[in-house]
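Alright, structures below, take your time with them.
Read-outs: derived from the displayed coordinates by stated rules, not from any lab. Treat the numbers as computed from the prediction; the structure is a model and nothing was measured. Cβ atoms are built from the backbone, for glycine too; each structure is taken alone.
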Structure 1
């Protein structure tokens, strides 16, 4: 029996833990960059499941690979070998320059593993006092305890305190503050090369250089959280490469398996050498189904998809800057490739961002609000210039609707 929108919401309100403030539409299918709700209404998807759907919706090659693998074997546990983990790890090593991968199920889990591995590295080296982690103000790394402990916003942190000790925050893009913060007890610095939830804010090249210098001078490990900005999203395999950074560990997730839950912690050889059997594990991490999906996505990235992102990303940037010139609510445009944020101003920029988001849904466009007053765009990496042009017409209409106080 098909459930209508009200019955779906009523059933969830009764049985699902209420931790999500959902938009009141029920999505049931998608194709390419379009999704459809229960009533058959079409939306252009410029969110892609918060940067997850790299290949869009209903991708034939991905669907065929998942179906084929499900008929063969989905899971065998990490007590045994299977033929796909090594292949995915090899592809990630080639893209990142970091030699080994630990597989898990999400970006937050990947961050947790990176934090554990950094502390284990110093324990193995005899530096047991080096337990301090330095994180950046404005960064978001996840909601599990370790990841939450290095996440800046008190909105996420305070209800769950006390969190992990020996965490220190320093202002982002402030080299002097970072140098002052690092001590002989610092195990690692963790940062997002582009802050995602914090408002799509890229690190500066100058700050990236300072991070490299501090780490080289002190031996401090560098953890790059590329869960949102990695894997081709910016037109580069990883944004740390664009910045010239030299991380020892990299957390990835979201787009890795194009919608099948998967994360990975990528580590340099000397960090991997400090780990022992049993130091970490995951029941589902790197299962056959996720690995099969990841190979489809990685094959696409290493053929022509990253170059496609560079091309359409440049077009999107041009269109967004033209939009900003027309729409007075927009005070800044930030991002790279197919990861962009429009910062809003005005008397109440947070309320304006919420209103633009709601107007966009009415126009048939899915975006989201982040960082309080930023409209974030994370479209599927396969989106075309024509689809972007259509989406920008709808976004323009949403801004105009808010500015004039009109509704459709």
Structure 2
């Protein structure tokens, strides 16, 4: 099988995590060839694989969709690929081969997100997201098969598009995640040493609106008295600085909120941490929190459970699907309920022990190998189905009686 992967959109977050884990497994398959379109930065992460051909393309975000629709079909056809795996939410409309679309962006289906944009006065972003959402919805129609990383998000897509959507969980490799011996920088180690005695709450995310940082910040002033005076520190893998924030998101509101709430001493802005160093950060944490109000899978939840870190998550169907009994849940916009959940973990060793046991069990059920095998099975079935359709079409055409003009 020859698989063409369009990963031009993989630049941050879940997209990068996906490609970093999936490609090495595909490279181990002796009966699979891969042609992969990707940007220069991502290309530098991978060694040479005997069965992988990299198409290194430097395409700006503004031009990417146009390039994918106008030029990518010729590249796919020229590669001799059997099937296309579109890994960036948007499908190729006139694809020369059967196409599997990986859809993993829930902001297009989130009413909360559009309300949030209006409340922030982000009208240009609101319009842009509506347009991209329309294209994402069309993409589900253009693709032969659409795959979502969770059943909860697959259900959202089915309701949104009226089309079948298959759920295949993203995977996790606990050994690979913690295998790097690369240490944190001396500066980061010093910051962690300075907060060693504090109760450390970790949130792994670059700043964006749908991760709902503001609810998390509003919970902080409610914690000190309930934690018997133990210092509280919130560790963030971002900075509330416009120059260090990807995309068009503006962190000024969050930075202002930190000052208004008087919690600047509780917030530790670590900045972006390389993926192969993240396991050090999880192990230093006492609790992992995500207040996101929309999500598709949330890899950090699995990373936290694998690191024996208790989880508190907003009460989303996706979060419950991923963590099950290994997390405590709170209403997504309630800082008060979030604070109570944090205090429960921070003051109850029994709760922590129960969550760690449940988390270890849950993590064992996620596997990138299972994910890759499921995608390859889906590809084989799709190729066979399309082949049968071509044969049937040819037979129907040959059986049609000749009608003279």
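Summary of computed values
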read-out: When distance in nm of label points 7 Å out along Cα→Cβ at positions 43 and 355 is computed for each of 1, 2, the largest belongs to; value: 2
read-out: Structures 1, 2, by distance in nm of label points 7 Å out along Cα→Cβ at positions 11 and 371: label with the highest value; value: 1
read-out: At a computed 3.6 (distance in nm of label points 7 Å out along Cα→Cβ at positions 75 and 379), which of 1, 2; value: 1
read-out: Identity of the structure behind 20.6 (criterion: mean count of other Cβ atoms within 10 Å over residues 323-330, calculated), options 1, 2; value: 2
read-out: Value 21, calculated as relative contact order in percent (Cα under 8 Å, 6 or more apart), assigned to which of 1, 2; value: 1
read-out: Read-out distance in nm of label points 7 Å out along Cα→Cβ at positions 147 and 307, computed value 2.7, structure in 1, 2; value: 2
read-out: Mean count of other Cβ atoms within 10 Å over residues 83-90 derived as 16.4 - corresponding label from 1, 2; value: 1
read-out: With helix-only ellipticity at 222 nm (-39500 (n - 2.57) for each DSSP H run of 4 or more, over all residues; to 500) derived as -14500, matching label from 1, 2; value: 2
